[in-house]
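Structures given as structure tokens follow.
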Structure I
Amino acid sequence: MNKYIGHFEETQKTNGNIGLAAHNRGYENNYFSDLKKLKEGDKIIYKYKDFTKEYEVTKHYIIKNTDWTPLEGTENNRITLITCVENQKEYRRCIQGEEIKK
């Protein structure tokens, strides 16, 4: 995560629940520095190689750093973004979005 956004290996890369993590401050690359500004209804654009998909934020909440349930498999296409909560090392910020059907 020092150079790129991390992908949770147990999650999908193009369909289902895509789980990603990145730093939000204190490192050379803080890709999720503005993640806390996202709110329900905002758009997330996900690009992986030649693949692009758009999501709408449906949830923005705080989880314990031991809570892996947001990364569980889903039947619908979802993206889950996780980063630290400032000065609260036992918590993580979790943003989830549902695919925008075109």
Structure II
Amino acid sequence: MAHLEKNKYVSIVTSPHIKGKTNVILQDGDFTQKRLAVWFGNEARGISDLAVSHSVACVSIEMYGIIESLNLATSTGIVLYEITKQRRAYQNLHKRGRKKDPEIVK
């Protein structure tokens, strides 16, 4: 944690429950920061209090019905896919020497 903070990383945790931080639904968040650390908890214990205390937000995947949580591999894939999608769109929009029409970037 000290290394990440020293190098100016923004940390976020993932959890279906609010953990005393700003709660952000995955698709509503902005994850285009240059330095981003994402923390995942396991199915049995969830996310650690240490990770929560050093994070700026708690990100949740919006789910409907009686499902309360997803397994670690599934939630990791979903979260990292959304982050990667946002970062690629941001990079395409802000490439040096070229300005792209925001409606074209998908």
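Every number here is computed from the coordinates shown, using simple stated rules; none is lab data. The shown structure was predicted, so the numbers you read here are calculated from the model rather than taken from an experiment. Cβ atoms are built from the backbone, for glycine too; each structure is taken alone.
A value of 15.1 for mean count of other Cβ atoms within 10 Å over residues 52-59, calculated from one of I, II, originates in structure I. Matching task: 0 is the computed value of helix-only ellipticity at 222 nm (-39500 (n - 2.57) for each DSSP H run of 4 or more, over all residues; to 500). Pick the structure from I, II. Of the options listed, only I reproduces it. Figure out for me which of the structures I, II the number 12.9, 40 belongs to, where Rg and Dmax of the Cα atoms in Å was derived from the coordinates. Working through the options, I get structure I.
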